[in-house]
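Asks: What follows is a set of structures for review.
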Structure 1
Amino acid sequence: MTYFSEIHRQTAIRKEHGGNWKAIDSEFAARLRVQNRFATGLDIARYTAKIMRADMAAYDADPAAYTQSLGCWHGFIGQQKMISIKKHFGSTKSRYLYLSGWMIAALRSEFGPLPDQSMHEKTSVPALIEELYTFLRQADARELGMLFRDFDKAREAGDELEAQRIQQAIDSHETHVVPIIADIDAGFGNAEATYLLAKKMIEAGACALQIENQVSDEKQCGHQDGKVTVPHEDFLQKIRAIRYAFLELGVPEGVIVARTDSLGAGLTKQIAFSKEPGDLGDQYNSFLDCEEVDASQIGNGPNANGQVLITRNGKLMRPKRLPSNLYQFRSGTGEDRCVLDCITSLQNGADLLWIETEKPHIEQIAGMVDRIREVVPNAKLVYNNSPSFNWTLNFRQQVFDAWEAEGRDLSAYDRAKLMSADYDGSELADVADEKIRTFQRDAAARAGIFHHLITLPTYHTAALSTDNLAREYFGEQGMLGYVKNVQRREIREGIACVKHQNMAGSDIGDDHKDAFAGEAALKAGGADNTMNQFAA
């Protein structure tokens, strides 16, 4: 759809209604259509799903073509990210948004701040998806609205060359609407509950849903203790439920991200159902921490009442059951369980994997991915570049350990104190920082990571910037604390939000008033609008 083809289409529509529509301006109607190319959330889901599928194929061809995203907890945050990306890089290609369940729990629940345990209202998840896309669509309308104003000025000045340039910019305009990978936690209930919530999320615009293999009502943050996983068949039911939701709503390209928390989860709530040795249930149960028992011992001992027994390789075994009624896995089985989780998920409808780890270590991730790819050669990961990791300490320790293995003199360093600012600027710290800088590129090439995200970046940037502003403004700097460190920087760095009235839609509203009321329009953007102070 080009701008002028849409004008012709709107003109034809107006003519069909004769004189009754003589006050309708076909060009303004065309502008509204161009400014809002997505009528529904499903339009967005279908559009962005195709983008993700194309990006996945591009990564398969070249691992340098990995993708990235940052977590969001408000529509404005997501909007500003995409505006900044277009400003600095000229295109949103390969850049997405991530919707973090952790941040919804901590920042969007009516209960107040909550831990990441699926206690927040599940309806807040599709509501945030809709909010994010509302703000991204508004960014489109704002940017195109400014182009339309420039187009009118060029035509009024008789500058046909400039008008033609702007028309081409309008026709080639790149939308701020990008894929959102949305966190559905553990599904907020059983498979039916997962299916119903998935539909709401897709209808709001989500093209990619991330689901984890924890027990829904025992869910924990992936970087905290106490995680409890479910047998594979329970998890696969939810993967199938999500796929059916995508198919029902006409989004067959929808992407399912299967997350395994097994690396840090030592507990299960259920013993898996098994029909025969070696089946999936039997493999899950093989990781249970058990002791062999003699049939004559059944019913004896202090914990004899209510014992649960299973058979393994023809032997009678007693799984270790805790007072919480949970069962314990054998220590050291986490990686094996992760590999089995990933292979099983990919063989049953998942598109991408997410392995939650306790540290950002490329070879640890790659070791599991190598094993997965022996069975599923094109396996790809989404990886959480989590703020829960102490990146500085982890990478300094990794460099220390590598140097120690090489036999280098490390007498100038204390491994236990490598986080100290005393080491800032040292050779070890500089090498570690370079490894952090190239982590995403290196992990994409070595460890099969298609998508890198940071779950909680704006949670931390909001806290940091607010702390800095409070220190200055309420201290001796007073108003200069805001002007020098916020407003002046916005002006110098070309931050669009310095004209906050424009960003909030004031100019869009004036354009509407012009069309709706003509000469009677009471517009906000006149000579007395203080936003004019930022024109320079």
Structure 2
Amino acid sequence: MPVPADLIVVNARILTMDEANPRAEAIALAGGRILAVGTEGDVRALQGPQTQVVDAGGASVLPGFIESHIHMFGGAEELGHLQLAGIEGFEALKARLSAHAAAHPDDALLTGHGAGYTMISEDEPLTRHHIDRIVADRPVVLVGADHHTSWANTKALEMAGILHGKAVNPGNEVVMGPDGLATGELRESEAMSPVFHLGGPNRTHLGIETGGEPDPAPTAAEWEADKAIMRRGLAHAAKHGITSFHNMDGNFYQLQLMAALEEDDTITVRGQVPYHFKKPMTLADLEKASEMDRRYNSEWVSSGMVKVFMDGVLESGTAFLVEPYADRPDWHGEPYFSNEEFAELATEIDRRGLQIAVHAIGDGAVRRVLNGYEAAQKANGVRDSRHRVEHVELITEEDMPRFAELGVIASMQPPHPPGGMCFPLEPTLSRIGEKRRYLAYAWRRIKETGAALAFSSDWPVSPIDPLSGIQAALTRAPWEEGDPDHSVSLHDAIAAYTIGSAYAEFAEDRKGMLKPGYFADLVILEGDIEAVEPQHIRNVRPKMTICGGRVTYEA
């Protein structure tokens, strides 16, 4: 007698992402795993008296989405902050910030998220003086949508002790004005963190700011509050059909929080949390990464990765380019590590058997990271390391084939190209320039070389929604006539959010496909994703998310 299913889904259009069995009409789940995928008759035979039956109503069923680049803890906290996406012009900013300040009289630091580089206008950069005209007597910081630049008012700069500037490592900058005082623009984490800390211990951002642990340790009440923040972030992900995520900042604390949710059975999304290596850490500090890997390796919570930043972003001119910026012919940007430093770092991480994921946006940064991975292979021998490059917003022709040659994952974000789903054309397009434009955000070209591709949102930089990301990947239009078409097919976009992201975490044998024996991680949509026009895919919402055989979201 076959084992009866805990749950079956019938009347479905199932896209399995399994080449051996690409389509099915029903699926059975038992004990947190997939029991069967096939015809309705086959699956109905596994129905017992206690089996829950879900009728998909002819809608699409997909493997649960795997978000391969996200900042879960910080993003979860930001759900409660002032949201500035889409705000244009001083008056609109004034109305939104004034209302928020009035509604939050006790906040130690007023924080807004999603500010645009051209929020005031394309010709007038946002400064402390604009914010002072709205709120002058309380510290305020407005964080850019990309989280690489923030703008603070005078009060915040004074309280943080950086109104007169601050010495920072290359790639970071407290932008100074002609009056010898800070303009309010703060580039990268070293410049921004003194202001962020005005709001309190800032435990949610430690994983990206320092990679360190809370000091002092949280009280019992703070620990429970942080668990609630993490739970809220996971619920937000599950609502969007996500069943796994790869965090791109990390420390022990985030792993401890996730493990606590696993222990009390309130965890709803599987998570991988890396060790974040930053200067002035040393190679000896990598023992912490190895310890995180040893200690956390369950089906729900794991580590095994080291995250590194090589550069910043194009918008603020902190990305590192091979050729100078098109609009600043004297400037390439500054890399965070020399070739020698990064090669040594990559070799030691690789020697420990850990995976490496490096933020590299400029083509100079991408090249430096690939050079380091190549050096690690030469020193340690070739293995199935699946090291990653995060973003790859620019690449050179010479470096294009090196992803496939070195077995490196291209981890890219369909919402990010300027003029697309999230970000304006300027200033990014002017920074890239006409000569380089065809090699920007080149997902299709990289995939055509045979490289492994994983898609994601980089939430909270852009909305967490994978369906919006799939739409962005399908509908990406060339900027000018003659520019190449970098859009991808529906199948390839879904694959990059499922089996491609599973491959990126060495989990293609248990997730990313709907196949007997795999984790019971799937999303049931409200409609047929193959039947709608590409420009309407984001309107096909998740109806139900199932992770480990449990319903984690129901519309």
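Asks: Where does the value -15000 come from, among 1, 2, when helix-only ellipticity at 222 nm (-39500 (n - 2.57) for each DSSP H run of 4 or more, over all residues; to 500) is the thing being computed?
Replies: The correct label is 1.
Asks: For which of the structures 1, 2 does the calculation of log10 I(q)/I(0) by the Debye sum over Cα atoms at q = 0.06 Å⁻¹ return -0.39?
Replies: 1
Asks: Using mean count of other Cβ atoms within 10 Å over residues 179-186, single out the structure from 1, 2 with the greatest value.
Replies: Across 1, 2, mean count of other Cβ atoms within 10 Å over residues 179-186 peaks for 1.
A short reminder: the numbers here are calculations on the coordinates, not readings from a lab. If you're wondering where the values come from, they're calculated on a predicted model, not measured in any experiment. Cβ atoms are built from the backbone, for glycine too; each structure is taken alone.
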